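Following this line, the structures themselves.
Each value in this text was obtained by applying a stated rule to the coordinates, not by laboratory testing. Keep in mind the model is a prediction, meaning the values are calculated, not measured.
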Structure I
Amino acid sequence: MTKRVGLEGSFAVSEAVRMADVDVLSAYPITPQTHIVERLSEMVADGDLDAEFICVESEHSAMSACVGASAAGARVFTCTAGQGLELMHEVLYIPSSMRLPVVAVVANRALSSPLSVWGDHSDAMAVRDIGWVQIFAENVQQAYDLTLCAYRIAEDKDVLFPAMVHLDGFHLSHVIEPVILPDQRQVDDFIPEFEYPFALNPDKPVSMGCYGPPYIYTEAKKSQNVAFESSRKIVSKAWGEFEGIFERSYLPVESYRTEDADVILLVMGSFAETAMLAIDRMRKEGKKVGLARLRLWRPFPFDEIRKAVKGAKLLVVLDRCISFGYGGPVCSELRSAFYREKNRPDIVSFIGGLGGRDITIDQYEYMIKRGKEISENGSEEEFEMIGVRQ
């Protein structure tokens with residue numbers, strides 16, 4: 001039977017990993033991810049999860065252990081945040097290139113310096129080109145659901161790419177919210193028993209990740225990209241299967257009150273729920289505004305985002321990361337996605353919420369109003385920062 005319980009975001013992720021019945025866990029503690037790994041360690045020690053928990057000396061080693069375990073055919077999990085994700089960075093390219101369905105959860109955290117343990121999307125943007133399926137959660141229920149979905153997607157034999165679930169550090173990882181936990185049989189139906197088709201076998205030795213001279217490297221990357229692009233349809237298929245079992249739906253791009261909107265605000269992650277309140281308030285004032293939430297970050301949902309904002313005159317994009325000397329990375333990708341569209345909206349860039357700073361309802365309203373001013377009159381700046389003291 002399903003049950004509704006109050007769970008911290010980190011513990012909800014741990015519960016999803018337990019119910020997915022992983023074989024190997026390897027992680028190193030770092031704020032604000034530590035509660036995930038602590039809870040999983042307790043589950044293994046108490047016999048609630050039959051898995052091998054590998055204690056390592058760094059995040060680099062954690063991902064290396066996951067690569068080896070996955071290549072041997074195990075269902076694996078790791079998690080990290082911020083600087084830990086960056087220490088892991090070198091190894092992140094390996095499971096995507098070797099088609100190993102590792103699952104990782106990242107409690108997104110600002111990168112140094114100055115030192116910050118609080119959340120923004122600078123760590124997520126630093127790994128956007130590693131070849132992993134990447135999904136953003138908005139609340140604790142989604143953190144649980146999307147962790148399950150990550151296994152269903154990654155282990156599909158038409159995918160076999162690693163998957164990463166992003167949840168905002170502290171805003172989700174340490175917040176207690178009501179979560180609907182399904183029956184174990186439902187989870188088992190959704191995530192079938194895993195059999196990696198290319199598992200290492202000492203009786204049939206093979207080499208993996210071999211040296212690739214110039215005459216083959218380009219072809220290998222071309223093949224990898226074609227396969228990764230093809231995984232997009234499997235993501236949508238998996239979410240459709242999830243809805244059929246659990247009665248909660250997910251889409252690559254999700255819209256809120258955009259039906260007749262002239263102006264659409266686009267955000268990612270937990271800040272979307274506060275943005276909804278701003279949209280509701282402006283709608284009560286008769287303003288035609290809406291909200292788009294980018295759920296699937298990689299592979300990038302080009303068609304879905306174009307359909308989601310079709311008919312809008314203005315797209316206001318909030319980035320929670322700054323690409324130094326350039327601007328907002330999400331906004332830059334949105335501008336690229338619409339470059340060839342004949343009836344594309346104006347796209348205005350804002351950056352805010354850095355280092356865990358909140359964005360208020362009033363500030364979302366300001367972004368929409370200021371975005372309209374920039375669209376009509378232009379601006380000397382490529383982007384504006386929200387909530388910064390001058």
Structure II
Amino acid sequence: MIEYLGGVTGSLLSTIFIAFVIAAVGYLIGAIEIKGISLGTAGVLLVALAYGVLCNYVPSFVIGAKTISLFNAGNFKLISSIGTAMFVTAVGLIAGPKFFRTFNRKSLSYIVMGVVVITAGTLTAVLLTLADGGLTPAMAVGLLTGGLTSTPGLSAAQDVVSDSADALSQLTAGYGIAYLFGVLGVVLFVQIMPKILKVDIDKERESFVAAAAVEIKQSEKQYKQLDPFGFFPFFLAIALGCVIGAIKIPGINFSLGTSGGTLVAGLIIGHFGHIGPIDCRLKKETLNFFRELGLVLFLIGAGVPGGVNFVSNVKVSYFIYGAIMTLVPMILGFVLGKFVFKLSIFNNLGSITGGMTSTPALGALISTAKTDDVSASYAATYPIALVMVVLASKIILMIF
């Protein structure tokens with residue numbers, strides 16, 4: 001009987017069961033609308049964080065010879081990595097056919113947006129560290145990477161302080177504290193700003209899509225499809241992206257990581273559309289499916305560990321600091337895009353989601369705009385923002 005209970009309990013508390021329950025409940029919460037504003041897929045993050053917090057108060061227990069635990073860090077890290085790869089690859093493949101063809105003076109504005117957003121967040125973190133003697137550099141960097149929802153930035157910072165268990169704990173805790181507002185803040189921002197500015201979404205979408213339309217010359221030549229769903233080019237892009245992301249630049253020990261590498265691979269394969277005689281084009285519906293599934297897995301994989309580390313070292317002031325590190329660069333970037341670069345509302349918000357390296361916010365923006373074309377400005381801004389936040393994380397810890 002005890003062995004039977006242990007088997008049933010173990011199955012019900014397996015990572016697979018937990019992940020799908022979080023996803024189901026998260027979608028229920030995300031569907032709740034208040035004056036036209038909803039969390040959407042980010043509702044999954046809210047549930048994942050809540051579950052992670054719960055894990056702090058329910059210790060492991062033993063039934064028979066089996067130890068039952070609510071949290072397995074390795075499993076959730078794997079879920080997060082797979083989700084990130086799927087989402088970013090889909091974004092790259094969606095943006096790829098137009099990305100390089102529309103690379104012009106406007107693209108420079110996206111690069112500047114990425115630099116300004118991350119620089120503003122970094123300076124904010126430095127100033128708060130100098131102003132509050134109790135705020136350690138490790139905690140500040142944790143709050144910064146959480147506020148910018150940058151897992152690669154957190155990983156880079158962890159490499160710098162890998163010999164200090166205390167610093168590693170503060171980094172992870174700070175990330176968990178700031179991550180919730182970092183995600184929800186940007187998700188709500190991209191939905192609220194069009195309402196504040198009284199943007200006619202339908203009219204704006206028509207002009208935006210028309211402006212984004214680019215004539216893409218297709219051969220009459222037929223390429224061979226290896227499978228009816230496009231799994232081959234998608235999986236190939238992920239594999240190639242992992243290789244690209246693992247390449248390190250000597251001296252500064254920098255790499256794009258999985259997220260940056262898969263974005264680049266997706267853009268390249270999406271641009272060419274074939275490899276020799278093999279067709280690498282995917283249907284829009286297929287890419288949308290991969291993108292949404294990847295986003296959900298990412299939110300679960302990142303949210304649960306964030307909730308687990310949420311309780312340790314928590315202070316009210318840290319919540320405030322994390323929110324400031326999200327709001328300052330986001331608002332500054334939006335003002336720059338609107339009044340200096342004169343970007344359309346969708347290009348501006350798309351660039352903001354890229355500059356804030358916010359995967360969930362792009363998903364919310366696509367739902368709001370009802371067009372995948374906003375992915376282009378995200379894809380143009382994201383790489384430079386990714387590089388900047390990784391370098392900023394290392395520099396702060398090295399200097400302080």
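Comparing relative contact order in percent (Cα under 8 Å, 6 or more apart) across structures I, II, the highest value is found for II.
Work out which structure the value -24000 belongs to, where helix-only ellipticity at 222 nm (-39500 (n - 2.57) for each DSSP H run of 4 or more, over all residues; to 500) was derived from one of I, II. Only one of I, II returns -24000 for helix-only ellipticity at 222 nm (-39500 (n - 2.57) for each DSSP H run of 4 or more, over all residues; to 500), namely II. Assuming 66, 56, 51 is Cα extents along the principal axes in Å as calculated from a single structure, say which of I, II it is. The structure behind it is II.
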